[in-house]
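**Q** There are structures below to look over.
Please treat every number below as a calculation from the coordinates, not as lab data. Predicted, not measured: the structure shown is a model, and the values here were computed from it. Cβ atoms are built from the backbone, for glycine too; each structure is taken alone.
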Structure 1
Amino acid sequence: MGKFLHDQHFDYLISAGFAGALNDQLQPGDLLLAKNFSTLWSAENRSSLSSLPIHIADLLTVPALINSGEDRNKLALTSGAVAVDMETEFIARACAAHRIPVLSLRVISDTPKELFPAPTDVLFDIERQQTQMLKLATYFFAHPHRVPRLVQFARRIARARKVLATTLMEVVRNVEI
């Protein structure tokens, strides 16, 4: 990230993506502006985006997906954050090092009550940064009763992606530097 930012010139960076809720405050499709990582959040920007349904709270960055409601609740209590992702802290650090204002916007994809449809190591290979399709197919072939949860999860992700894209268009139109 640092090398990428070093070779470019940005007035600001919008870091957008998915996050998992740490408690029941947020639901799939809800938007979160990570106040602890966002430096591009002036009074003017706040008022111009006040019509958008964006929750403003702290976000926590962790090294792996969390597939336990109990673990999420513990993290919520110990960190004070309402959601978790795997990259925002590193993006914000790199932006700070290059003096680039950042706005961190996340859409909630999962909650302690609506967890992932399969074990996290089946859904996503952290080291390769991708889903291994053979591993995923093998898991669901062995656990066909879980396929409906996978379909529901895919629909949730599609709705969340649409919410995020629509909001990003509005944010870009309204951000003032």
Structure 2
Amino acid sequence: MSRIGRMPIPLPEGVKVDIKKNQVTVTGPKGSLARDFHPDMEITLEDNQVLVHRPTDQRHHRALHGLTRALLNNMVLGVTKGFQKQLEVQGVGYRVDLQGDQSLLLQLGFSHDVRIAPLEGIQFEVDARTKVITVKGVDKELVGRVAAEIRAWRPPEPYKGKGIRYVGEYVRHKAGKAGKIA
């Protein structure tokens, strides 16, 4: 059996799970998440724990078993603690600011400013002094996607390291031109 898939998901205080066939809705203090799962997976609620069972030991059922359990666990963690990704902007003249409608205004060396409006369920925080953007939300997949879309506007380049990178991301630097020999 899948080591991940057979682990029960404990439900913290204040979290409610509603299971209707293959649709699961998780409600907690930070919000609510709903997701449709594969119809072969059996999701049950027993003793304040969510359990996932698979019908056979076929390869695709084994893969779905661990995936379903991981997605359910992320839903429970999201509605209790939430998820966040931090990005830092590096480069001379590169700036980040938060507009009044909670959208990001990025100056990344283009001829125009880049304005990014938050999707539903996403909040932005900006520390203008250190140029750090924090993307917060209850849906782990959505938080990661929004952070990746922001980073894609100006990924870090390998010569000077300018661009947008995740906090703690290592960017390998290249030497550049060696110069001509006379």
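**Q** Have a look at 1, 2 and say which one yields 2.2 for distance in nm of label points 7 Å out along Cα→Cβ at positions 11 and 139, as calculated.
**A** On the way: 1: 4.2; 2: 2.2.
The read-out comes from structure 2.
**Q** Can you say which of 1, 2 returns 4.5 when distance in nm of label points 7 Å out along Cα→Cβ at positions 67 and 107 is computed? Write down the numbers at each step before the final one.
**A** On the way: 1: 2.4; 2: 4.5.
So the calculation was done on 2.
**Q** Follow-up. A value of -6500 was derived for helix-only ellipticity at 222 nm (-39500 (n - 2.57) for each DSSP H run of 4 or more, over all residues; to 500); which structure in 1, 2 was it taken from?
**A** Of the structures listed, the value fits 2.
**Q** Say we calculate relative contact order in percent (Cα under 8 Å, 6 or more apart) for every structure; which of 1, 2 gives the highest result?
**A** Structure 1 comes out on top.
**Q** Give the label, chosen from 1, 2, of the structure having the highest value of mean count of other Cβ atoms within 10 Å over residues 115-122.
**A** Largest calculated value belongs to 1.
**Q** Same structure again: With log10 I(q)/I(0) by the Debye sum over Cα atoms at q = 0.10, 0.18, 0.19 Å⁻¹ coming out at -0.42, -1.21, -1.30, pick the structure among 1, 2 it was computed from. Don't skip to the answer; put the middle values down first.
**A** On the way: 1: -0.42, -1.21, -1.30; 2: -0.56, -1.06, -1.12.
Working through the options, I get structure 1.
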